[in-house]
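K.L.:
Next come the structures, one after another.
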Structure 1
């Protein structure tokens, strides 16, 4: 059986790393972790949104190397189809890809204003209008999917690629004390309860060093 190595960054700050790692966990892929220090200049540039491309996470599976997060998800869906990372229904599958792609390429204002920081908590955080527009769109997506597919996850009873893509946003909303309605609050609790995400959070809490540039103070 091909060996798998997943290269990731900080578990406290690494939103893209979380997405790829969570996909691999949900797919049931056995892998080892290779962790790049957040002090690495290239890694810090990526987490600060200063990099022109996302090279972490990166999955090496035998002779196959995949480094784009959505590509990792699509690959895992091919090699681990029983995990059902993408819905079986063609229309739902297209919808899942669309909202995952929207997260992959959009929400820049929210990313920069509310960087992932699992260990932190900012009660009463002031959210500026551009970031709020991104937040509103995320909540609209969640509400639409939960209503259309019946929950408890975005595409029904099975946790999907889309849930992995939005998991870092779940942690952001808790970190920055973002007000949520009952439907979205329930969804946040459901994602936070995932054993894989709890494992990631426990490891993030152990990280000793902070990256000052990613500790919001406004």
Structure 2
């Protein structure tokens, strides 16, 4: 018990002294996850509107596939992309493996099904009279989409926040595609695993506390968006 209390004290000293090594890892995690979320959202929001507002062959299969991919383990995504980006893979010549770019790619693949699926659900929950009214007023498809986005902005933002939470808390992709390189691709989750194995429990505990703080903030934002959407 005494060891744990001492570790907690040292961990909070590292946090409140703004230890450069700790916050370098935190910044790497947040920046990579934010970039992945921005890219994924830019793809998923228009596609959510397209899928929700149009009927086409294979729509039911697409929805079932997205719902399945939402629960896909991160190590599976890491394994598939590792095969693509390794030297023997089809994209090996690009030299992306063990770089932040590879990690962003992996997180995008991980969270696209999350944001896309939640975006479709948000569009389907809209008042059915909204689309009918927009068409009756002569709105073109782009104007219809903008109308839906304005009406569902809080639900769409909640989907994006959920995607960020999924991205920043994953470890398999960061480890397999980033390589856990200090000052370059080391994230909070991979650093926690490494430092714990090295016996640097205080450092790992500080990162764990900051990761919980980020998760708490993300969930707080999500609850706020849900409250505003009521």
Structure 3
């Protein structure tokens, strides 16, 4: 299967979200990546359900929603109602991860689990067959435009080995500092989905930048 591209709307022009969504509709992007931050789990605040619901009115592709928030269980139904197709929670934010995963699936969404740079992939072995997606943070969460953490490649290889060992179908998504300079190496390490924010939306030709990432 070809790798997927999920541009992060956190780096888009918020004053022109409709036109940004329409641009992505015409692009080779596969998903829309939406970063939700609460100012508690990470030191920043982004957007919530009303903005996601507004984006959903203009999208033709799945909404890949990444919750960087505390107590995500309280909002699962709300994000489903707003239009989320994939809902990813942080391992570090979930006291009862297995329950959270199943609550997401019960709402008809695909379930993802994100790992901060310091969190070991082995901690997911007990639930790897339950989840659709593992999001590996390749920067520290909370801000866009950060420098890619080089140890991510080895972490992806370890995650891929764990998935293969357990016979799971879990996709590996990379979020943070993804560019054309590291995309090929990430895919070779085992990545299935690449999130790109600033690299896409700050480029001179976002459509071409997405195409370049898609065709690495």
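K.L.:
Computing Rg and Dmax of the Cα atoms in Å, for residues 67-170 alone gives 18.3, 56 for which of 1, 2, 3?
P.N.:
Values: 1: 14.7, 44; 2: 18.3, 56; 3: 13.6, 37.
Of the options listed, only 2 reproduces it.
K.L.:
With distance in nm of label points 7 Å out along Cα→Cβ at positions 91 and 115 coming out at 1.6, pick the structure among 1, 2, 3 it was computed from.
P.N.:
2
K.L.:
Here helix-only ellipticity at 222 nm (-39500 (n - 2.57) for each DSSP H run of 4 or more, over all residues; to 500) was calculated and came to -9000; which of the structures 1, 2, 3 was it taken from?
P.N.:
That value comes from structure 3.
Taken together, the values in this text are just the output of simple stated rules run on the coordinates, not laboratory data. Remember, predicted model here, so these are calculated numbers, not experimental data. Cβ atoms are built from the backbone, for glycine too; each structure is taken alone.
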